[in-house]
Structure formats: structure tokens, C-alpha cells
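I've put the structures underneath this note.
Taken together, the values in this text are just the output of simple stated rules run on the coordinates, not laboratory data. Just so you know, these numbers come straight off a predicted model, no measurement behind them. Cβ atoms are built from the backbone, for glycine too; each structure is taken alone.
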Structure I
Amino acid sequence: MDIRFADTFTKSLKRLVWHESRVYKIWAFFRYDIARFIGNVWRFRKPLANHYWWDHHGMLMFMEKAITHMADNVEKYGMEIDETRLKKVAAMRRAVQLIQNYNQDKYIEMAEAELGEIIHHPWEFEPVEGKEDLFQLVDHDTPEEKEHNSKVYARVRELEVSEWNELMSILKGQDYTKFKKKIDWNKQFDGSGIQAWWD
């Protein structure tokens, strides 16, 4: 058996050795890392300003920005075949939409679109009998209105739980061990799984 190497093999090997050298790492820090850092500060400026140690919405804003950036670039510049690449892009965009729905609390709008608007009455207070300094809110809702509002709020909770579970499922991805060997892998793959989102 005759084994030969193309000229490009030795060039690639030299490049790998060069990229591991201290001189290259210092040069790359000034050439690439600082510029990328500044670009990322600008890209993530809103999540940075809205991140609090006690609230998870800021973390989700970072994910929203990062996944959007990745989806835009994988869609435009990705080298993977369209069949799987576009599935990944679609899953990324769905994850972004789910994060936006959660962070912007769109579930009331969604439930009202399905079941009708929540019925609100103007706030009205009346004095509490026997306690002249205290007031109580007057309840003008009819039993039918209360039942309708309860259904809308129950649907809001269902949507929130359902979309949160869908987001976690998209990030987790499929269990490839359950793929059928006789069916083409690409036909079973749905694009989900944050570990598969790379190019």
C-alpha cells in the first residue's frame, strides 16, 4: 500500500502548530479577541443592562440574542447541507420566539385571541361598614364574567407551561438512540438540540 500526502497536508500541519504557539495566541488576542469582545458588548448591551442576579429574564435575553445571532449566520453562511441546516435554523427561530413570548408575557394576548378578552370593570372602592378609615374594592363581575375570566387565566397558564416545556425540549434535542436505523437519519432529525447548533 502506497500512502502519499498532498502539499496542503504539511501546510495544514504547520498552521496547526503555529496556532498553538504563544506568539500566535498573543497576536490573535489583539487581532480578534478584543474586537469580538467589543462587538459582543454592543450586541448584548440590552441583556447586560437588564441582567439582575435575582431574575432569570436577563439570562433568557442573553440566550435570545445569542440564538438569533447564530441562526442568522448559520442560515446565511453555514456550510452544512440545506436539509439539516435549515431544520436547525427553524428550531433556533422557534426557540427565540418562545423566549420572547415568555419574557414579554404574551400569554394573556394569546389566550384572549382564543377565548375572548378578559372582562375588566373600573376600580371602585366603598367604605368598610363600621371602619371609617378602611375601604374595600367593589366586585362588579357577574358569575358569567368570573367564569370567563377564570377560563382565560387557566388557558394563560396552560400556554405558559406548554411553551416552556417546548423550549426546554428544543434546547435538549432529540434522543438519537431512538432513531430507526432503517430510516434515513436526516428525515428523523428535526433540528433541535443546542449541542448540535454549530457550523
Structure II
Amino acid sequence: MSRPTPSPLWIRLLVLQAGLWLFGISVAMMVRANLGLASWDVLHEGIAARTGLPFGWVVIGVAALVMLAWVPLRQRPGIGTVCNVIQIGLGAELGLWLLPETDGLPARAVLLLAGVGLNGVATSLYIGAGFGPGPRDGLMTGLAARGYSIRLVRTTIELTVLAAGWLLGGTVGVGTLLYALTIGPIVHATLPQVTRRLRTST
């Protein structure tokens, strides 16, 4: 019986790129829905509102700052980590440029649901490609490696950035709750599919 081997490097790189660009576009979809954002994006939107900087550039800047926290935690970034810092913000800017402002609750609800679903699939794509964690995930695992539980670390980080973003004027709403409740199950369902397809039989 043949043993599975990883897909060629170029295929994994394509999957990584697709995941990061689609992740950024999915964030833009949730921004345009204006029904609430994921906790980190609440922070990004709040900073953008206070500074006047483009949303996507704030995403890049915050990710770069988070990576600085990796230094004392002795975390090592992969190529996927570096791409994550840059491309998600660019993808968000592209999505905001492509997507018009949306009026009417039904249309905004559809946009929100599609954005959350796409975000989960995109997450599975860039994680499944296997080129290193994103800056925020690396911060979580780095702190957990110091002896703290992942649940405590993740919850503390998420609540902290959510509160900070809300105080800065970021959008908190039903979309925030929907994202928190569904992103885990979506990734749980799609990540095994991605990792399985990134293997071929020899």
C-alpha cells in the first residue's frame, strides 16, 4: 500500500495565497455588512476610525506589532506568518474597494453570513498549507508555552482586543457573536478536508 506524501511545494503555496487573500476579502464582507466584526477586526476598525488610516493598513500594522511580541516568547515565524502580516490587510483593502456600501438588512445579513463562512474556509486553507501560524495564533501558542492554558490565553486576548476596539469605536453586534460561535465549527469541518486534499498517493 502506497504511503501519502505532501503535495508539491507550489501547490501548497497556491493554497496559502488563496487562503490569505480570501481571508482578507471575507473581512471586508463583514465590514460592509456592518452588523458586527470579529474581535481583532473590531480593534482594527476602531483604530482606523480614530486615526483616519485605511482599514487594511491598520490590519497590517497591528499584525506587525503583534509579531514583535514573538521576540521575548522566542517564537519563530514561517513564510506563511510573514505573508499573513501583509496579504490579509491587502486583501481587506481590495475587498473594500470591490464591495459597495450595502443598504437593507436582508442584503447585509447575507453578506455577513457569506463573510463568516468564507473566513472559516480561508482560515483552513492557510493553516492547512502548513507554512507557519498567523501572528495572532503565534502569540497565543507562545504564551501557552509559558504554562498558561490555551483556553485562558485565547479568551483573555480575544476579550481584551474586543473591549479595546469597542472603546475606540469598532462595530460590535450580532456578527461578533455569530463569528465567535461559528468560526470554530467551520474550521473544524473544513481543515481536515484541506489537509487531506494536500496529500497525494505515490
Structure III
Amino acid sequence: MSLGLWKGASPRGRRIIIIVAFFLFAILVTIVGILAPMSAQQIANENSELNSTQQNIQSMDLAHRTAAIFLNNFEICLLMFVPFLGIFIGTYALFNTGSVLAAETITQNAKNATHIPPIPPVPPILVLTLLFVFPFAWLEFISYSTALSEGFWLIRRGLQGELKREIKNLAKLILITAALLAAGALIEAALI
């Protein structure tokens, strides 16, 4: 990022720059998770866990599905707000998201190869790209990026002796991410 862009930006503009930087970081970590080599056992474990979760969620009505998705995503998001620790938790969660996408895609590609005629394999990166067709993917990644960026601001403001002022922003951003994740959960639950 250009230092001139940072210096010329308003306080709100600086926050947006950091959120965008963390959004790009989140996408990059998810891609690394997709591209990381996995053993057949790891793929089987990821798919087993994913199938169990999907069956559990599919057995619920819309309200309970929405609540389950929201609570899972909001819990992860809240942890990402924590200064220092949040970046590690966020990196792990996003990397794991990429690994799950890769495992599911690899398994589906193997099933499709047995079709007559065989269905060509789909690259896992394409699956991630296609997820952004759905609003819930944008809402989740924006929420996670906002949480990670607020962790940065809490550290920065703490070092500047302005932590009390930043706590107000923290409260607002937690409410905003909760609303975004609730909307995303409703959309995702409706699509299941």
C-alpha cells in the first residue's frame, strides 16, 4: 500500500484500507488452504466431518439452520477481534475453510470421473470463486476482514494510549458483523 494513500486517507478511509487488506489476506489464506497437499486420509476425514455437519444442518428447519450457521460463524468472528490471537485463529479458520473446499471438490471430482460419460474435474479454486456468486460468502469474508482489522486497530490505539476510544468502535463493529453474519446465515440456510 502506498504511504501517500495512507497519509491522504481520512480516518474512515484508513479503516477501509485495512479492511480491504485483510479481505485480500483472507482470500489468500483460503487459497493456500485449497492448494495445500492433502493425504487420502485427510480428505476422508474432512469429508466425513463435513457430511456429518451437513446432515445435521439439513435435518433442521430454516430458523434452526439459520441460528446454527450464524452461531458458528459469529463465534469464529468474535475470536478474530482479539488482538494478536485473532490473526492466528482467523488464519487457521480460513485455511481450514480452503482445506474443506478442496477435500469436497476432490471427492466430487472422483465421483464424477465414474460417470458415463465422465464429467471433467472442477478445480477447487473455481469452487471458491463460484462461492462468491452467493451473497453469504461476501458477507462472511467482509465480517471476518472487519474483525481482523479491528484487532489491528485495538493494538494500534492501545499503543497510542487511545484504547478507551477504540472500545466504542469495537462495540459498533461487533454489532455490524453480527448483522452481516445473521443476514448471510439466513441466505445460506435458505439455499441448503
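Output the label of whichever structure in I, II, III has the greatest value of distance in nm of label points 7 Å out along Cα→Cβ at positions 102 and 174.
Top value of distance in nm of label points 7 Å out along Cα→Cβ at positions 102 and 174, among I, II, III, belongs to structure III.
Which one of I, II, III has relative contact order in percent (Cα under 8 Å, 6 or more apart), as calculated from the coordinates, equal to 32?
Comparing all candidates, it corresponds to III.
With mean count of other Cβ atoms within 10 Å over residues 30-37 derived from the coordinates and found to be 23.0, which of I, II, III does the value describe?
Source structure: II.
I have -25500 for helix-only ellipticity at 222 nm (-39500 (n - 2.57) for each DSSP H run of 4 or more, over all residues; to 500), calculated from one of the structures I, II, III. Which structure is it?
Matching structure: II.
Can you spot which of I, II, III the value -0.27 was calculated from, given it is log10 I(q)/I(0) by the Debye sum over Cα atoms at q = 0.08 Å⁻¹?
Label of the source structure: II.
If FRET efficiency 1/(1 + (r/R0)^6) of positions 62 and 142 (r between Cβ atoms, R0 = 25 Å, to 0.05) is calculated from each of I, II, III, which structure is the one that comes out at 0.90?
II
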